[in-house]
Structure P
Amino acid sequence: MSQPPPNRRPNILCTNDDGIHAPGLGVLAEAARRIGSVVVVAPDREQSATSHSLTVNRPLRVTRRDEDTHVVDGTPTDCVLIAVNSLLDIRPDFVFSGVNHGPNMGEDVLYSGTVAAAMEGTILGIPSVAVSLSSRSSDNLEGFVEILARLLRGLVERTDFPDETFFNINLPDIPAEEIKGARITTLGRRVYSDSLTRREDPSGREYFWIGGGVSSWSGRDDSDFRAVRAGFASVTPLHLDLTNYRLMKEVEGWSLPICTRRTSDLVVAWSSICAWLSVRCPG
């Protein structure tokens, strides 16, 4: 991915999925301002667990709060797409998303609007980073500005920022001065239990409520949740290509019974001819 010239402060787009009023967004923007020039384009309300969704069934509205802050009545992905392709006069050099109130580790990255915003930046060819705090409380957030600025600067100053890859950072819920450092990690596995509630409302109508419940973690020694639990910031490189290359050869040997369109068309044509002649097709 292209990087800004070394003699110019980078232009940074900040967004999130907790909404424009979330304290984590303010912390991220403050850390980003220590690196470059910042514009905030964020949802007007919480958009947690919206994943990489785009709003396609209604028009989107944008409100300009000040010269460097815009509010969108859409998803985090909407925010990045609109900002890069329309709102901003200068294309951002980096997209930062967060700081999310709650961890985004393991399978969380597939549901997270925070991670999706960084993914959208990557799809648009912009180096991107997602940041989350492993707590829904904001008690320790303010103290992370300096540490986060150093961590982000270490990533964006890389002249070899990888193509089609973005970074997912998770901060432990401890005072900033107690963080032991950063570890490069893999995705762990999160298992939810009792996260679906099925009940009836006072009028007798059934409803379902997703969320809550108890979660547990598993994973390798180098997984994100183990690093965070040990007091480290986890930094996980995530790639856009979800192909399981290790399985390619094995699947090729499965001899899946799929015919080509041309073969399918010939079978249909032959069956039609047989029906017209009132004879039974062989085979």
Structure Q
Amino acid sequence: MRIAVTGSSGKLGQAVVTHLVETGHSVTGLDAVGAPGEGFVRVDLADTAQVLDALSGVEERYDGLDAVVHLAASPAPGIRPDTVLLQDNLAMTIAVFQAARRAGISRIVHASSETLLGLPLTEAPPAAPIDESQPTRPNFMYAIGKHLEEELGRKLCRLDPALSITGLRFSNVMAPSDYAEFDSWQHDPAVRRWNLWGYIDRRDGAHAVERALAVRGPGYATYIIAAADTVMRRDSAELMAAEFPDVPLARPLVGRETLLSIDAARRDLGYAPSHSWLDPA
């Protein structure tokens, strides 16, 4: 496929571009920052006219696209004023979704967020592992924006039955260079209880994107994307007993398995995370 990746210069975006190229796709990065050259086009992704022009074709780069992966965003709360973050993230997503439709691109994968699951978990989740059947509980402006992006995707797919949009609710994205910090959390499970000790290796995040592009049909769907394990060395049942003793378990927990359920992604997408922070360096 000929694929555009917005946010191609970011932590996850770089891994997605690399993986898609390695799996045989033709990939162009679209971002506000990045080194000029083959495989990259500098675009103001909040400007619908620029995005439509870029998705329609760029001379000496490509003359059309089959799919768009939309990762560009201010990636977390606290980076910019709340209202600016919400406005800018929504503006980019509206521009990309609508420009893709106008350019005749029917396959979109976008970065949603684990924050829709009630993070940070100042109140206990209704059950664990958390899965997609639980209602969204956005607790701050960044998460509210992600909720609205998902709703936009659902409504556009209702308007256009041929459209395929997949929202991937990524956990806290980590590169291998981030893993040195993990041992500093082991003395106190409360340090990372805010997201049920979840994370996602960016290489597995890229794998999830590739699988969604490969197998998803028309309509809108969301999937939690996390590593198969947690950021802790303790077993997951022990963590839940220590920090959330009153939360019911949907099923018995096995070892250090993730408490952000990836069962749906495994079943529907063929998602198979293969990286752990405990892998030998």
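Just so you know, all these numbers are worked out from the coordinates, no wet-lab data involved. In this text, all values refer to a predicted model and were calculated from it rather than measured experimentally. Cβ atoms are built from the backbone, for glycine too; each structure is taken alone.
Computing mean count of other Cβ atoms within 10 Å over residues 10-17 across structures P, Q gives 27.2 for structure P. Here mean projected area of the Cα convex hull in nm² was calculated and came to 23.9; which of the structures P, Q was it taken from? So the calculation was done on P.
P, Q: which one has log10 I(q)/I(0) by the Debye sum over Cα atoms at q = 0.10, 0.17, 0.23 Å⁻¹, for residues 50-169 alone, as calculated, at -0.35, -0.88, -1.29?
The read-out comes from structure Q.
Kindly point out which one of P, Q the value -7500 was derived from, the read-out being helix-only ellipticity at 222 nm (-39500 (n - 2.57) for each DSSP H run of 4 or more, over all residues; to 500). It traces back to P.
Which one of P, Q has FRET efficiency 1/(1 + (r/R0)^6) of positions 18 and 202 (r between Cβ atoms, R0 = 30 Å, to 0.05), as calculated from the coordinates, equal to 1.00?
Numbers: P: 0.45; Q: 1.00.
The correct label is Q.
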